[in-house]
Structure formats: structure tokens, C-alpha cells
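Coordinate-derived values only; no laboratory data. Everything numeric in this text was worked out from a predicted model, so none of it was measured. Cβ atoms are built from the backbone, for glycine too; each structure is taken alone.
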Structure 1
Amino acid sequence: MIDPVQHVELDPQCASLVLKTFRRGMASTVGHDLTLLVADWTAEIEVAPAPAASTVTATIRTGSITVAGSSGGVTPLTAGNRRDIEKTLRKQLGSTRHPEAIFASTGVTAADGQVDVAGTLTLAGVGVPVRLTVREPAPEQFLVTGTVRQSDFGITPYSALFGALQVRDEVEIELEVEVGVDLSVL
């Protein structure tokens, strides 16, 4: 008997999708490392008995990204700072022209208790290969991580103070599944 494909849908109701940015440069102590929350996104996962036959797709509304937290800096972020960062972020991502970022898997492999998902992320109209890693840190809890470089998508990382304060090119992606969605069959 062939096991059926399991269809799993994820959204902010059962998982959190965050992006993490980090500062660098001579004036980095005045800036903040940011945790950004994606408030509007969906993902569909087709979990097949053979991992290679599994697929993952996700749609992220880039205008829904908000500042969820920060660390570092000389002073804490104010509500006005957060609004300015979110406005700048929407402009950098081209959210008006490209309101969605799309991820589509091209391959899924499983080995040593870890699942790797290769795919293409299309952001700001540019498609780039991305690799995500799925781990199960606790029973029925899953953590998906990956890193993207802004410059790969034609995005210039934010800088201020004549370049003395910069946001690193690499942005970390973390998706934490918060409810009992069973991805262990991957």
C-alpha cells in the first residue's frame, strides 16, 4: 500500500516567520540588530513518503513586515523609529511594485535527522536559489532556518552616517512551527 501525500498549510496562526538583520561598520554601536516579524504569509507543504517527492511553496506579503524587536544601540527604538524602519524596508523591498515574495522548492532531501529544502526565492522581481534547513528541536516542534543575501536580489543593504553604520548583507530567516504539525515524515 502506498502512503498518501500529506498536505500541510502554515500561516501566522500556527507558526511565526521572522527575519533577523545585524549591523556592522565603525558606528555599529549606535545601530540596532533587528527582529522583523512577517505578519501576512502562507505556506503549503506536500509531504510525500519519499522526501524527494515533497514540495514546499510560500507566499510572503512584503508590506506586512514589522519591527518586532531590537537589540543593541545607544538608545532603545521609539515607535517613530520603528515606523521609519518599516517605511524604509517597504521601499527597499519594492513592496508597491512587488508586493509578494514567493518561495518554491526545487528539491527536498533528508539525512541525519535534518531536512534540507532547496528552492527559488523570488523577491523584488529577482529569483535566487535558497537552501532552508528543517530541524525538530523538540517533539512536534520544527525550526526552519536559512540565510539570504540582500545584494543577490539587487537590494542595497541600508547604511547611514556615510556608510559608518550598515546593515549586513545577510539576513537570517527563521520559521518556528508552534503547533503539532507533523513534518517528521519528510
Structure 2
Amino acid sequence: MEYYKIMYDYENDKHAGLIRIEENSLLFDRYAVNEDCKVGVNEIFCDVEQENDGNFDYIANNLAWLIVSERIKNIFESCNLGNYEFIVVKKLDNHEIVGYLMHCMNLVDALDENKSVCTKKKYTIDGTEYEHLSVIKYAVEAIKVGKLDIFKLRKSKIPYFISSSLTEKLKMNEAKGFDFLKIRTT
């Protein structure tokens, strides 16, 4: 199986919308969407800074979350998503649905650090030592991903990765706003 990193397509986002989610209005920590447990809400609210005149399916937002149209939500739900939740994103002023925050809770320990291009930096805060892993080029061990069509990596929780079959479904359905970077599979 081949895998791809999902990215927002900045090069072709003419007429794309932009929403702003006020971080201080959230009932959860914004980084909770990088973890493997539910965030505890069914909806969040946003202000629309720029209307989505181009009907983009990947909805740009100030928190760099994966927010998708209902059409793409339905495509995702036709795949093996494992442990996930979609959280409704509504306009603050009229409660109209703007999209759906995809919260993937599949954190797999599949990063192949030997085949990836990455660096580790150690640092200390208040006497506690930490190590930060920065990945430039990803390589994953396919056997550890299993049959999941979407996942995140336990050691690098922010990017979403999807299978070639989900990538093809998105391309076939002309999903707007998505870009895909093929990653190495071992």
C-alpha cells in the first residue's frame, strides 16, 4: 500500500474560503485534535473571513485543522477510518454549517525513523529534558498501519496521512483544496 500526506493546496486556492475559529471560545484545548481521544464536543463555531465562492472541499482555517465539506465527509466515511469523529463547524452568526472538523484518533507507531529524513533536538524546560523530532521526509512501516485509510503518527501527530485508495477517491471526485505528497513506505 502507498500513503500520502494530506496538504492544503495553496497554489490553486483562488475563490477559496477562510474561516476563523476563536481559540479562546473552544471548550477544549486546540491541540486535543492531535490526540487519540474524543474532544467532548459536537460542534464548534467560526467567523467567515472570506466566503468559499469556489466551493472548496478543504476549508482553510486559522488553526490549520482538517476541515472538510459534507461531500468529502461522505467520501471519507465510505473508507476504513478506524477511530475518528467529525465535529460540525458552524457560522457563529447564523449557525449555518460550514464544514466538518475531521478528528482522526488513529495514532500509529509506524514512523520508520531510519528511512525518514528527520532531526532530533534536545532541550530543557524548568529542569525537565525533552526531545523534539522534526520530520522533513516521512517513511512509514505499512504493516503497522494495517488497513487504515487515514492515520497520524504517534511521534509526529499533526500531519494526516491517507492510503492510495482514499487519495484516488478524492482525486476521482475532484476534491478541491487538497494536495497530496507521496511518502516512502517500508
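Work out distance in nm of label points 7 Å out along Cα→Cβ at positions 23 and 111 for each of structures 1, 2, then name the structure with the largest result.
That would be structure 1.
Structures 1, 2 were compared on Kirkwood radius over Cα pairs in Å, for residues 103-166 alone, and the highest value belongs to 1.
If you line up 1, 2 by distance in nm of label points 7 Å out along Cα→Cβ at positions 143 and 159, the top spot, with the largest value, goes to 1.
Out of 1, 2, choose the structure whose coordinates give distance in nm of label points 7 Å out along Cα→Cβ at positions 15 and 55 equal to 0.9 when calculated. Of the structures listed, the value fits 2.
Comparing volume of the Cα convex hull per residue in Å³, for residues 87-134 alone across structures 1, 2, the highest figure is found for 2.
To test your reading of the models, identify which of 1, 2 gives 1.13 for Rg/Rh (Cα atoms, Kirkwood Rh), for residues 71-150 alone when calculated.
Values: 1: 1.10; 2: 1.13.
Derived from 2, not from the others.
With relative contact order in percent (Cα under 8 Å, 6 or more apart) coming out at 30, pick the structure among 1, 2 it was computed from. So the calculation was done on 2. Here mean count of other Cβ atoms within 10 Å over residues 79-86 is compared for structures 1, 2. The highest value is that of 2. Upon calculation of Rg/Rh (Cα atoms, Kirkwood Rh) from the atomic coordinates, which of the structures 1, 2 produces 1.01? Computed on structure 1.
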